[in-house]
Every structure is written in structure tokens, then in C-alpha cells.
Structure I
Amino acid sequence: MTNRSQDTSAVMTRDILTVAQLNQAVSHLLEDSFDACWVRGEISNFTNASSGHWYFTLKDDAASVRAVMFRSRAATTGFTPKAGDSVELKARVTLYEARGEYQLQVEQLRRAGLGTLFEAFVALKNKLSAEGLFDAENKRALAPFPRAIGVITSLGAAALHDVLTALARRAPHVPVVIYPSLVQGAGAALQLRQALAQANERQEVDTLLLVRGGGSLEDLFSFNDEALARDIAASVIPVVSGVGHETDFTIADFVADVRAPTPTAAAELVCATRQSQLERVMGAAQWAEQLLRRQLERLAQRVDRATLGLVPPSQRVEHQLEKVAGLGHRMVAAFDKQFQRSRARHAQMHVRYKSLLPELSALRARLVHADAELLAGQRRLLVRQQTRLESVGAQLRALSPEHTLARGYAIVRTEDKKILRKSVDAQVGQTLEVMLAEGVLNATVTQRGL
């Protein structure tokens with residue numbers, strides 16, 4: 001007997017159980033009694049949560065059961081189900097202990113009736129994914145302004161008309177090269193590979209569109225060919241896959257550098273409209289003009305402020321000359337008065353008069369020195385103000401909520417957007433919103449601690 005079964009038996013032998021103990025015992029019994037099994041039914045009440053998990057009800061004419069498929073499993077499905085879809089799923093029987101409801105924990109999901117083809121699709125998808133062919137770091141970037149665009153599809157396909165119409169509307173100046181190939185039936189996968197090889201050999205386009213219209217899984221199965229997938233991954237030219245409708249997925253979609261939901265969307269992805277490019281150029285020119293104008297205005301203001309704080313040297317010299325002239329008049333008047341009193345003092349007063357005359361060369365040197373000191377002081381003041389501004393900016397950034405979140409903290413709010421500061425304010429089962437530096441998580445309280 002397993003440890004889980006022993007724990008279950010021990011719980012069941014007690015006289016009184018708590019609800020949590022009862023649900024835990026039932027959960028263990030269900031998981032020990034049922035192996036993973038395949039179940040067929042119709043989907044209803046489907047919810048694609050922001051966490052990536054799928055929640056839905058699986059029903060038939062007589063009964064229904066709740067089911068959950070976690071994000072890691074849902075990402076490998078290849079399509080997103082919707083209400084009314086008939087599906088087959090492999091699941092384990094579990095109990096959601098918080099509510100005491102039994103549910104199916106889904107491991108695999110496929111459309112009902114696809115059988116071998118779908119299983120082959122899933123097997124190949126898992127194989128190539130494990131090899132890293134779907135990894136983002138292996139994807140090539142599309143040329144922002146392609147010199148030519150290549151299209152791999154059937155000449156009679158409606159998808160070709162849609163792509164050519166979209167390209168002619170958005171970028172009539174970009175040449176289009178068509179590499180014809182079957183897109184359905186025997187030999188289609190080989191022709192698609194040959195067209196892809198031809199495009200890589202010629203090197204006459206910057207981007208390749210691999211497109212065809214919608215269809216059943218059988219119609220699209222040429223795009224699930226393993227050799228074609230490996231050729232797409234090895235292509236020197238970036239490949240955009242636009243196969244089927246938005247809900248259709250093929251191996252080519254996963255291995256391509258970009259997946260578009262439709263052929264028309266693929267054409268719109270690979271080139272910007274001519275008008276949008278002209279608007280970008282005009283916008284850049286206007287931005288540059290405004291930036292230059294603002295820079296010139298700021299420099300002009302700095303010059304004006306510096307000019308206001310300076311006194312021209314000529315004005316200072318003129319002021320000194322005026323002072324000298326005034327002193328001369330006073331000295332002449334004093335000389336006239338003293339001349340009558342004593343000729344002997346005349347020579348002394350004359351010498352004193354000469355000694356009081358200012359030395360203009362020394363004044364000019366002092367003026368130049370003072371001017372240089374004034375400019376240096378202004379520069380030091382500007383540096384101090386800039387340093388202070390940068391310090392205040394750094395303090396503001398350090399105190400900002402975004403900076404706090406970036407260090408690994410989070411803000412937890414209740415459903416009515418109130419911030420939760422204490423764990424005792426939360427209730428078990430309550431749904432909380434956790435705001436991180438990038439994105440938001442929805443969490444459910446399962447246990448409350450102090």
C-alpha cells in the first residue's frame with residue numbers, strides 16, 4: 001500500500017474529520033483509483049484565463065464534468081478550443097479541494113475524429129519543439145524595408161490573389177516574385193520544399209510568404225511535413241507563414257520566423273504602407289527641426305543671461321575717467337585757494353595731485369581679471385545646479401513605485417482594488433490581483449499565515 005493510501009486510511013479511521021481532511025482523503029482516493037484516461041465530449045463554458053490556463057466544462061447528452069488544462073499543457077495543443085467543439089482529451093481525475101468538486105486535469109486535447117493525423121501532428125510538434133526549432137532565439141528578423149517579396153503558393157489559390165491585392169495596396173513600389181507550388185495533396189510538401197530551395201538559391205527577395213487558404217486538417221497536412229519544417233528552419237531568407245484561418249495551426253506556423261493568422265495578414269506584416277513610411281520620414285524631420293529650434297532657443301537664453309551679468313570694459317573705463325575728471329576739478333580748486341596762501345605748498349600739492357591720478361593700465365588688467373572670474377563663477381554655478389538636479393532626479397526614481405516593483409516587490413490588491421497590507425485581511429479562497437514590474441497576476445488565497 002502506498003504512503004498516500006496509508007495516510008488516507010488513517011484519516012478515514014478518525015471519529016470526526018474537518019472539511020479539509022475529508023476533501024484531501026477523497027482527493028487521494030480519486031487519484032489512486034483512476035489512471036489517466038481518454039474522454040470524449042463537447043466543450044462549454046470555456047475560459048482562457050490571463051494566466052494561460054484553460055477552464056471549461058466537458059459534457060454529453062447525459063452529464064457534464066469540470067475540467068482544467070494548465071498553461072504548459074495548453075501551449076502544446078496547437079489550437080484554442082471554443083464552446084461547442086467536440087474534443088477528445090486525456091486527463092487525470094482529481095478533486096479541487098477548496099470547493100470539494102471533482103474535475104478532470106487535462107494532459108492532452110485534440111479535436112474529436114482527427115485520430116491518427118492529429119496524433120502525428122502532436123508527435124512531430126513535440127519532437128521539433130524539443131530540438132529547439134521553435135525557440136525564439138532561432139527566429140530571423142524581418143527586413144523593415146524589403147527590396148522584393150517572395151510568395152510560395154499555388155497559382156490558382158485565392159490566397160495568392162489576396163496577398164497580391166494587399167501588397168499592391170500597401171506597397172506598390174515593392175516587386176513581388178512568385179514561386180509556384182501545390183499546397184494540397186500528394187507531392188505538395190515536396191513542391192513546397194523545392195520552391196523554398198529555389199528562393200534561397202536565387203537570393204532575389206528579402207522575405208518569403210508561405211501561404212494558402214483555410215481547410216480541414218487533411219487539406220493543410222502538407223504544411224505538417226517534417227522535411228519542410230526543417231527546410232524552413234534552415235532558410236537563409238526569413239519566412240512568414242500565413243496558412244489557413246486564424247484558428248488553424250500547422251508545423252510550418254511554429255517553425256516559421258513569423259506566423260500570420262491569414263494570408264492577407266502575412267502580406268500586411270512584411271511591409272509598411274508607402275503612406276506610413278512617408279509619414280515616418282516627415283515626422284522625423286519635424287522632430288529634428290523642433291529639437292534644433294529648442295536647442296537654439298536654450299542657447300540664446302543662456303547668452304542673454306550671461307550678457308546681462310556683464311559690464312562692458314569700455315563702460316567701466318568711462319566711469320573711472322569721470323571719477324578722475326571730478327577729482328581733477330576739486331584739486332584745481334584747492335590749488336587755487338592754496339596758491340594765494342603759500343607758493344611753497346604749490347609744489348607739494350602738485351605732486352599730490354599727480355599721485356592721485358589713477359593708473360589706467362592697472363585698472364584695465366583688473367577689469368579683464370574680474371570679467372574672467374565672473375564667467376568662471378557662472379560655469380561653476382551651472383555645474384552645481386546640474387549636479388543637484390541629477391541627484392534629485394535619482395532620488396525621485398529610487399522612490400518611484402515602478403523602481404520598487406523592478407526590485408522584485410509586488411502590490412497586492414483585492415477585487416475592489418484595495419491594497420492588501422496584512423495577511424490577516426485576506427480570506428481563504430479570495431481572489432487577489434498581484435501587480436509586478438511587468439504584468440499582473442491573479443492569485444487565489446489557499447492558506448493564510450501571520
Structure II
Amino acid sequence: MRQITTVAILFFTFFSVLAQEKTIKQQALEQFKQEKYPLAISLMEQALQENPKDAEVYYYLGFFTHYNAYDSKPLRGYNSEYSQKVLDYFDKALELQPNYGDAKYFYLAECSAHAIKAFQEGKVNEVKGNFEKAFEKGVIPEWGIEFGKNILNSCEKDAILFTHGDFVFNMCMFVQLHYNYRNDVSVVPLALLDRPSFDIVLQQQKDSDYLRGVDLGITKEQILDMHPYKWDTTTVHIPITSQVMKEFSLPKSYTMDWVITPDLHSERQVSRIPGAPIKKQAYLSPTRAMLLAVVETNARNRPIYFTNNFEYYFLAGLQEYFQDCGLVSKLTPLKTDNTSFQIQISALEKLVLHTDLKNFKDIIANNQPRISWNIRMYDEAYLTLAQHYQSQGTQDKISQIIDCYKQNLHIGFDAEHEKYMISKLEEMKK
């Protein structure tokens with residue numbers, strides 16, 4: 001009986017330890033979900049002490065530490081050693097699990113954060129080195145490089161391209177820097193436009209052949225004074241050229257009227273002048289204000305594009321003026337819904353029918369789950385072109401789209417979705 005009792009105690013103790021480890025990891029995840037980053041890190045460090053061979057724990061430590069530095073309040077004591085700690089965590093995760101896709105993603109994200117920091121400090125020549133570090137580590141997938149090239153190739157010469165999400169931005173930047181590819185395009189991450197240090201260098205680079213910037217149309221002093229601007233819903237008239245008016249068959253009296261609503265609100269009650277109604281104060285965020293500045297300043301002389309993965313919130317109503325070009329949308333001077341300008345047929349046909357996605361299959365071996373969903377932008381292009389052919393009564397052309405889909409995208413990465421896509425395209429042929 002004594003032996004049986006001893007075994008039972010050891011058995012219970014063993015599984016209690018395992019349960020405790022799991023509990024600590026889960027507690028860390030719960031704290032992170034509540035954006036309590038330091039506590040989440042502390043708990044995950046405890047989980048690491050109990051299981052130093054757990055690749056997932058190293059991944060989460062790098063992930064949480066990255067967010068604590070860049071997505072929380074300013075981190076006191078931050079320096080390059082802190083960032084190296086982040087990379088060390090991902091290094092260890094990849095050592096234990098070499099094809100850990102999300103660890104690869106965050107390794108690149110950390111390198112990108114360093115690249116942006118170098119850009120903001122005016123050290124433009126150091127930007128490339130940070131992306132090269134990620135490339136040498138093997139965390140930039142071939143399918144992502146191909147994706148970046150196809151996005152840039154969807155833009156006209158000398159375009160301004162607004163990107164959403166760090167992965168799309170990183171792919172476009174890496175392609176430009178590593179391959180010296182489509183450097184005529186200014187790649188602008190919309191989310192960074194509220195950073196004065198970024199905007200100052202962006203404007204300084206407006207005529208550069210290396211990391212070409214954008215004319216913001218305002219002074220350095222105005223950029224440094226960036227803040228939420230008191231704002232009510234306002235119609236802004238965007239200037240357009242006679243050439244554009246001719247291209248879109250617009251009358252000489254036409255103006256592009258962009259209705260811009262405030263995107264920040266407070267509980268403060270205000271009345272501007274005697275007799276005016278009292279209402280809550282609304283503001284235009286620095287991001288939206290800078291988007292307005294770029295469009296107002298450049299709409300007449302440079303084509304403007306947006307990647308097709310934006311949430312409409314960020315676009316401030318501009319999506320009504322978009323012409324779908326597949327992976328990107330071009331800003332036009334008129335609202336395109338239910339017009340012949342809603343999609344650019346030639347751009348969609350170029351992407352769908354005449355672009356060989358030879359590296360797309362790489363996503364099977366190099367899946368990065370946090371960002372691989374971006375490839376659905378290809379699917380949307382295929383469906384949009386098929387819908388156009390269907391609406392024009394030229395369903396016979398859809399067969400070519402199906403052939404291209406089977407050749408390029410039907411690879412077994414997401415078998416259920418790929419089967420759905422083919423059935424959807426086949427249905428449009430009827």
C-alpha cells in the first residue's frame with residue numbers, strides 16, 4: 001500500500017506540474033488579450049523556466065516584447081539591446097522549430113521596425129540593411145516577394161501607393177531595396193502618417209531616386225505641430241487637371257468633392273459662437289489630416305493608389321472614388337460605383353490572365369498564418385474579372401480565368417477554399 005501511495009503521489013505531482021505550466025501560459029495569453037503586456041511577459045517568462053524547450057513560449061515572448069515596445073505607451077529604457085532581445089527570442093523559437101511561420105513573420109516585423117526607426121532618424125541608407133538582415137535569416141518568403149512585385153507592377157509610373165498592414169509594406173519595400181525594383185513608386189504606410197519624424201523625412205525624400213518620398217504640401221513647422229484638429233463634416237474640393245477631366249469625360253465645371261468626416265470624438269461640449277448649438281467636440285486625427293494633405297497636394301500630378309486590403313475606416317470615404325485594379329485601387333476624380341470606371345479591365349486582365357504566379361506554391365512550405373490571408377487579394381481579382389465578363393454576357397471568357405486559377409492558385413494550400421473558388425467561377429459561366 002505504501003508503494004502504491006508513493007506512485008500515486010508522484011503521478012499526481014507530475015501531472016500537476018504539466019497542468020501548472022499550461023495554466024501559466026494560458027494566463028499569459030489572457031493578460032496579453034487585455035493588453036497588459038508587462039504582466040503577460042512576466043507570466044510567459046515563468047512558463048519558460050518550467051519548459052525551456054517550448055518553441056511556442058519563445059515565440060510568445062518575442063511577440064509580447066515586440067508589442068510592448070511598439071504598440072503600448074512609450075517604453076522607458078528602450079534601446080537597441082531590447083530589440084536584440086526580441087530577435088533572440090525568435091531565433092530560439094526558429095532553432096527549436098525551423099519552419100515556425102509566425103516566428104518568421106515577427107522576426108521580419110522587428111527588422112522592419114528598426115528600418116522605420118532609421119528612416120525617421122534620417123539615416124535612409126541604413127534602411128536596406130535591416131531588411132537584408134531578415135532576408136539572410138530566411139524569413140522573407142518567395143511568395144511574399146512575388147506578391148510585392150505584383151503590387152508594385154499594378155501601379156502606374158511615378159505613383160504614390162498607400163499600404164495597409166506591415167507585411168504588404170515590408171514586401172514592397174524589400175522588393176524596391178533588394179532588387180532596385182519600381183523605385184519610381186512612393187510606398188507610404190498610411191498608419192505612419194501621424195508620426196512627425198516620419199513625415200519630415202518622407203517630404204525631404206520627395207525628389208529622391210532612393211526611397212522616393214512624397215510632397216506633403218505643408219511646412220516642417222506644421223508637421224512638428226501635428227495634433228488632432230477641430231473638425232466637423234466638411235466637403236473638400238480636390239483639384240484635378242484638364243487631362244483627367246478628358247480621360248473621365250467630365251465637364252469643365254466639375255470638381256471632386258470629398259466629404260471628410262471627423263474620426264475622433266470627445267465628451268467635451270462646445271458652442272463656437274453665441275447662438276450656435278452645443279455639441280460634442282469632434283476632431284480630425286493627424287493620420288486623416290495627413291492623408292488629406294497628400295491627396296490635395298498630389299492629385300493633380302501623381303497617380304494615387306491604395307492596396308486592396310484596407311478597412312474602410314482608414315480611407316475616410318475615398319473608397320467611393322476607387323477604380324479596382326486587382327491588388328490595388330486607383331483614386332479617380334469621381335464616384336465609380338455603377339459606372340464604367342468601377343474596375344480597370346486592362347489591369348485585371350494583366351494580373352489574372354497574363355501573370356504567372358510561379359512562386360505562389362512557396363506558401364505551402366513557408367506559410368505565415370498571421371499574414372497569409374493577404375493572398376485572398378488574388379482571389380478577389382479573379383472573381384471581379386469573372387463578374388465583369390458575366391455582366392457583359394461574355395461568359396465564355398470565364399473559362400480562361402478558371403484555367404489560370406487552376407494553374408496559379410489551385411495548389412492545395414487551402415483545399416476547401418480553392419474548391420469553392422472553382423465552383424464559384426464555374427457557376428458564373430452559366
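Values for this structure:
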quantity: With semi-axes √(5λ) of the Cα gyration tensor in Å derived as 42, 31, 22, matching label from I, II; calculated: II
quantity: Which of I, II yields 1.00 [FRET efficiency 1/(1 + (r/R0)^6) of positions 104 and 376 (r between Cβ atoms, R0 = 41 Å, to 0.05), calculated]; calculated: II
quantity: Identity of the structure behind 12.0, 37 (criterion: Rg and Dmax of the Cα atoms in Å, for residues 88-135 alone, calculated), options I, II; calculated: II
quantity: Distance in nm of label points 7 Å out along Cα→Cβ at positions 232 and 288 - structure with the largest value, from I, II; calculated: I
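Since every read-out is calculated from the coordinates, none of them should be taken as a lab result. Since the structure is predicted, the reported quantities are computational estimates derived from the model, not experimental observations. Cβ atoms are built from the backbone, for glycine too; each structure is taken alone.
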